[in-house]
1. Which structure, out of P, Q, was Cα Rg over 2.2 N^0.38 Å calculated from, if the result is 1.05?
2. Given that FRET efficiency 1/(1 + (r/R0)^6) of positions 62 and 86 (r between Cβ atoms, R0 = 41 Å, to 0.05), derived from a single structure, equals 1.00, which label among P, Q identifies that structure?
3. Quick check on the output: -15000 is helix-only ellipticity at 222 nm (-39500 (n - 2.57) for each DSSP H run of 4 or more, over all residues; to 500), derived from one of P, Q. Which one produced it?
4. Thinking only about FRET efficiency 1/(1 + (r/R0)^6) of positions 14 and 46 (r between Cβ atoms, R0 = 25 Å, to 0.05), which of P, Q has the largest value?
5. Consider the structures P, Q: one of them gives 14 for relative contact order in percent (Cα under 8 Å, 6 or more apart) as calculated from the coordinates. Say which.
6. Can you rank P, Q by FRET efficiency 1/(1 + (r/R0)^6) of positions 38 and 94 (r between Cβ atoms, R0 = 25 Å, to 0.05) and just name the one with the largest value?
Structure P
Amino acid sequence: MFLPLMERLRVARPLGRPRTRPDAVRGDKAYSSRAIRGHLRSRGIKAVIPEPSDQQGHRKRRGSRGGRPVGLDAADYRNRNVIERRYCQIKQWRGLATRYDKLAIVYRAAVILNAVIAWTRQLSDTP
């Protein structure tokens, strides 16, 4: 799920075409696989993903062959809650939380509609 999502990612800029490579990717421990970290490293993207305790144990058990511990920017990782809060707001729609839609395109349209409604509410709240 992560790799196809990264292929569709576009980061807007003031001028020119959108970037397809962000500066960093924040994620929770579920995204700490070797494949994801390798993909991010090959594209030059900083991974702000903590290492789960079981992976730490496996690495330490291998000794010097286990490699270096994963570097984690704790200050940058704290900003991940913004994304988590927005995701919780999206899941307030019952159809999105339970995924009633059978087609992915219909589900994606509902997510986009939810984002548009949230954006217009934010615009109308601003003085």
Structure Q
Amino acid sequence: MDEMEKKKIERKDIEHYLSEIKSAVERNRYRIDRNPKRQDNINLFWDYVMNEAKAKDIILSLTSTDFSEIRQNKHKGYEREQLYIFGKDVILLERNGTEEKKVSLYIKLNKLENCFVIVVSFHEQKYPLTYYFK
């Protein structure tokens, strides 16, 4: 049994989590991981006309309806952290082309105890998400 089956997730809990995320993002207390292990995140910025301001707007537009699941962080030393998964359909302009395209994003957030937010994943979905409140 995974964590989600043990405890029913309430919409108000996700809305509270998002309000804390948005507060941190508005104060620029966040970062989008773009290191060699996060090539998919880098690719989003290469493949589409995407910059920090647009990414920030997308994060600020998340709602509880975009919520998919909560996962336990499996990285050694970070097992106490919970990662929140969201999906968001956005219209983006292809960087090499003239087409606007509807892109389904996969967004994984980690809110640290000091209210700093790490956007672990911010890229095109590889598989369709199941939305908890849809």
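Throughout, read-outs are computed from the coordinates displayed, never taken from laboratory work. Note that the structure is predicted; figures quoted are calculated from it, not measured. Cβ atoms are built from the backbone, for glycine too; each structure is taken alone.
1. Values: P: 1.31; Q: 1.05.
Checking each candidate, the match is Q.
2. It must be structure Q, since only it matches.
3. On the way: P: -15000; Q: -8000.
Structure P accounts for this read-out.
4. Numbers: P: 0.65; Q: 0.20.
Greatest value across P, Q: structure P.
5. Working: P: 14; Q: 28.
Only one of P, Q returns 14 for relative contact order in percent (Cα under 8 Å, 6 or more apart), namely P.
6. Working: P: 0.10; Q: 0.75.
For this comparison of FRET efficiency 1/(1 + (r/R0)^6) of positions 38 and 94 (r between Cβ atoms, R0 = 25 Å, to 0.05), the top structure is Q.
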